[in-house]
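Listed after this line are the structures, all set down as structure tokens.
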Structure P
Amino acid sequence: MSDLPFGVPSSLAALVQAAVDREGKLDRAIEQLGPIAGRRVVAVDPGPAQQARWGATAAELIVLPSFAPATTAALPAASADTIVGAWTSFRGVDPAEIAEADRILRPGGRLLAVHDYGRDDIATLRGDRPEYGTWSRRDGPFLANRFRVRVIHCFWTFDDLGTARAVVGELFGAAGERFAADLKRARLSWNVAVYHRSRGGSREAARERMVS
């Protein structure tokens, strides 16, 4: 899973990485819904920061560059407790991917797909995309296929207002410059959806919300 939901120029990478979710809300949610600690975990395309943190607590961390037949075929059936992917993987629900995840997971194992939720400052700057609309609906690809969703209310928090304005302006171009001019605090709202299901799905109600 990439550390960030989209690529940033190398000149801004350190500043953005330091600003994203300083409170660690997303990692705590993933731990609650997985968990990661003490488990055999498959991480799909993790970023360096996630790989380091999860590797420090998981009993075993198996890293895959993608969730595709070429990378998953070698994993034995019922061999993992948790599968976590985000941004670049599980983009919607592919029945073949879900069947393969169920094959790899042990009974009671957990599949977590992490994506932007929208309704926040970052979504305003990035513009319309499926993560912000159809994916989170009851009849959308996740909730209609026995996933539940937990929404994590995170922030990008910069050291000061000047840094926030400079980064937003450079990262998002003209739209970012207009947005940055109106910033009154050194942080941007960022909502993240963790779509989660147990192996084989769940008959429980599909939707949950968490304000954190």
Structure Q
Amino acid sequence: MTAFAEQFRRRGFRSVLFDLPAHGKSSGRRTSLIACAHAVREVAEALGPVQLAVAHSLGGLATLLAGGGGTPMPRAYPIQAYVLVAVPNRFAEVTETFGRELGLSPAARQVYERHLERVAHRRIADFTAAKLLAETGRNALILHARDDGEVPFRNAEEIAASSMNVELQPFDDLGHRKILYAPPAVRAALAYLVRQAGPQR
């Protein structure tokens, strides 16, 4: 996320970057989406207020969980707006891909999903970025590459169609990770931040 953070800093905004649990330099070897959502909320509460959260891939789901609150989160954090980069919409598709990559049988995958539902206190079928974003009641910019091989572009279209408060900015030839360093994507996020922050940034 350094490309985004550096451009924000140059425009006078304070940028905070952190590694999710069991990512990068954070401790631990295992984590969950819920643990990541708690980490987002805790960092925001310690260092906020947060005008804009920029999140990539599954980090976007964790950030939306933190912003919307609801069980199992103790409370919502009022993030003012979001930039969601290559974020999946339906968590059920994430678990399906995960199960396929691990070679899980349909029965094993079902057991795995029931466990996730108990942890998240949400039905897998209802666990979507579109719904989580709606629960926050906030504006969002979706950045997504049409050639994303890990999270197909239709995910961005589904999220964008869920609310009038969502803008979609598509890109070509940036895949799932190159988009994090691409100047056009960074410029789009910065322009959105400036608009959302207004004169009181």
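What follows is calculated from the coordinates using simple rules that are stated; it is not laboratory data. Computed from a predicted structure; not experimentally measured. Cβ atoms are built from the backbone, for glycine too; each structure is taken alone.
A few points about this structure:
- Source structure (of P, Q) for helix-only ellipticity at 222 nm (-39500 (n - 2.57) for each DSSP H run of 4 or more, over all residues; to 500), computed value -14000: Q
- With distance in nm of label points 7 Å out along Cα→Cβ at positions 113 and 145 derived as 0.5, matching label from P, Q: P
- Among candidates P, Q, the computation of distance in nm of label points 7 Å out along Cα→Cβ at positions 105 and 161 that gave 4.6 used structure P.
- Kirkwood radius over Cα pairs in Å, for residues 81-176 alone - highest-scoring structure of P, Q: P
- For 16.4 (mean count of other Cβ atoms within 10 Å over residues 49-56, calculated) the corresponding structure among P, Q: P
- Structure from which 2.3 was derived, distance in nm of label points 7 Å out along Cα→Cβ at positions 25 and 185, options P, Q: Q
- The greatest value of mean count of other Cβ atoms within 10 Å over residues 73-80 among structures P, Q is that of Q.
- Computed 24 for relative contact order in percent (Cα under 8 Å, 6 or more apart) - originating structure among P, Q: P
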